[in-house]
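Read through the structures below before going on.
Each value in this text was obtained by applying a stated rule to the coordinates, not by laboratory testing. As the structure is a prediction and not an experimental result, all values here were calculated from the model. Cβ atoms are built from the backbone, for glycine too; each structure is taken alone.
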Structure 1
């Protein structure tokens, strides 16, 4: 359930992060959700490394949204620099 829960939280967090992130990055829904899922995994494992979450415990929704926003910003910066 840990993996499936993280995927579901990441999907919703990715959509919410895209809504909260200002600007037009021209990312589709697939890239947005993939970044949201990656942000949820980063928040889960980062929180475990910092001792915020126990192993086997999914990241909190707020942590997943913050992780997704950070990844959206990073991808946006990389895309702008590569032009």
Structure 2
């Protein structure tokens, strides 16, 4: 399940850029996922919810798909 490593990489990027400072809970992450990326939305959502970081326990992923093999974070809704 490589979705766990993707979730960890996104978390690391958010922390590195201080986006999660003073954030209590992440509600929604909007992503663009390439059809050829091999990423399963349900596995990725499960990975986020089980990172061991309580801010992501109830996160919902909203995904847009395109004809590439990449993944892009579009928006994060948090409190």
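Determine which structure produced the value 12.7, 41 for Rg and Dmax of the Cα atoms in Å, calculated from the coordinates; the candidates are 1, 2. The partial results should precede the final answer.
On the way: 1: 12.7, 41; 2: 11.9, 36.
Of the structures listed, the value fits 1.
Relative contact order in percent (Cα under 8 Å, 6 or more apart) was computed and gave 44; which structure, 1, 2, did it come from?
2
Of the structures labelled 1, 2, which one yields -25500 when helix-only ellipticity at 222 nm (-39500 (n - 2.57) for each DSSP H run of 4 or more, over all residues; to 500) is computed from its coordinates? Present the calculation step by step, with values, prior to reporting the outcome.
Numbers: 1: -25500; 2: -9000.
Computing helix-only ellipticity at 222 nm (-39500 (n - 2.57) for each DSSP H run of 4 or more, over all residues; to 500) on every structure in 1, 2 gives -25500 only for 1.
For the read-out distance in nm of label points 7 Å out along Cα→Cβ at positions 17 and 49, a value of 1.5 was computed from one structure; give its label from 1, 2.
1
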